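Nothing in this text is a laboratory measurement; each read-out follows from the coordinates by a stated rule. What you see is a predicted model, and the numbers here were worked out from it, not measured in a lab. Cβ atoms are built from the backbone, for glycine too; each structure is taken alone.
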Structure I
Amino acid sequence: MNAPPHITRVGTTTDQLGESPVWDDRTQSPIWIDSLAGSIRRLSPATGAIEEHQVPAPIGSLALARNDRAVLALRHGFAHYDFGTRELTAGPSIGLDHPMLRLNDGKADPFGRFVAGTMQGGRAEDEKPLGGLYRIDEAGAIEHLESDLAVTNGPCFSPDGRTFYLADTARRVIWAYDYRCDGPLLNKRVFAEMDAHGSGGDGATVDADGHLWIVLVRIGAIARFAPDGTMVRKIEMPVRHPTSATFGGPGLDILYVTSISRSTHLADDSPGAGGLFAVEGLGVKGLPAHRFGMR
């Protein structure tokens, strides 16, 4: 039986909607966003200092790029951000200007592109979602990879890069696809049905053993799924609505978890809500984050 992990709050920041954590191995620091505030935060574990960057809200997600830069998913399009100069440069648009539709979660793929999907608020249950899943490359070319996704979350890749995981939080399902460096997603199949676990999946990451760690946003927990889709571990978090997770630390053995204090639909008044948390003692390691524009 696994020993219980040690969970601590990191710093004192309070996000409305914390999301998209990523470990920057060059600066040895976690980076994450407050989606609704349009804030990007970078923390120095050595000093505890928080570096704040402001971009147009809402920001759905980010991935690190070369030379202290990042690629961002903003409301209806992508952008590039330079942490040193604090300069934001517009990128391609998804071509859908709908007030209730916006880009949401995203990750860099193993081939240096950025993959991000949309979420649509106020959608009737029988209404077909407008957006989907998009992929951009360093040259700014954009591809539409998938449609009929209600609330896209948790995009991530198996250690060999051949399997792509994607959660539709609203439909409480995690999909798996065959993934390649170019061309469409293939062999779509159900990886895990989430109704039995009491929550749709939110942000996710994959560990070095190929297991998927995904946040159960409605029940304050994180679950680990084996490659066959079986849930093998569940970690209870000290807040009601954790949102996303990434492995970090010098040994990539700390799971950093973001959370909600008050988002559009969820609120939490428990101590530490909206904070960043470090989960230690899991006995597993993560993988280095892929970077946009780099293979």
Structure II
Amino acid sequence: MMNRRTFLRQALTMSAGTMVAGSSLFRGNTPRNKLTILYTNDTHARLDPFPCNAIQFAGLGGIARRANLVKQIRKQENNVLLFDAGDVFQGTPWFDVYGGEVDLELMSEMNYDAMAVGNHEFDNGLQAFADAASKAEFPILAANYGTRNTPLNDVIRRFFIKETAGIKIGIFGLGIGLNGVVDPELYGAVRSRDPEIWANGMVRSLREFNNCDLVICLSHLGFRYGNPGRMDDVTLAGKVDGIDLIIGGHTHTFLDQPEIITSPSGSKTIVTQMGHSGIRLGRIDINLDTYLENRATDSIHSEFYTIGPT
């Protein structure tokens, strides 16, 4: 492992390597007014590619390749957003030594727009999380976490609003229940609250009071458990109206294409997740000219990139 200064100097200037486009969900004519959403989840401090002799994912990943791919896409498209659905921390010596600071610093250099809070963000305790978060030049979101009287009170936000392509986009975060997942000594006085209740509140706030045209949820609940007593992204999409897109994490689910879930009102919510370790970069393109009229899913194109060696 090279030292931090050398890595930071080289990481965002290395060759991008070969990016192989994966499956697509919706295809149509190229829209005149398009929003491009790029996303990752559960990168787990995997800043370097997997070793070439790894049993799985040999040679894949690497934040330098991801950064260059994002840079290429931004040159091609006018309206690009970049999100992460949590668990940026924990998994390699980079976290053991630097506690997530390098990850958030590099994500800031890449101009991430927001991330959700993952359970592994608590692995070194609240103050260490807050210290690392000082390197993040983007919002860290979890609407259902109560952080009063903790070091995270000024770190974690419920939502933020981004204006691009002539529209207002509301983005909120949801974190997994901490009890039984994280050591209580690590999350201290942080309280995790009902994600369904808070999602409904966020949608109402963003749509009715902030007049958002699109609502995106960055979730670290997990994709699908098949357990009625445990909330996941698929269940949330089926219970809460008004969410256009859920970008999820936690379960390390490699979805070759998103799932479309019908909400109580009959509208459609797109649910997606991109595995783990930065092996894939997800992409969703929305034809705003038609989607904003009827929320039809045929106005959306989805694909992913597998990030590999040259």
Using the calculated result 0 for helix-only ellipticity at 222 nm (-39500 (n - 2.57) for each DSSP H run of 4 or more, over all residues; to 500), pick out the matching structure from I, II. I
Winner on mean projected area of the Cα convex hull in nm² once structures I, II are ranked, highest first: II
Please compute relative contact order in percent (Cα under 8 Å, 6 or more apart) for structures I, II and give me the label with the greatest value. II
Computed 3.3 for distance in nm of label points 7 Å out along Cα→Cβ at positions 92 and 180 - originating structure among I, II: II
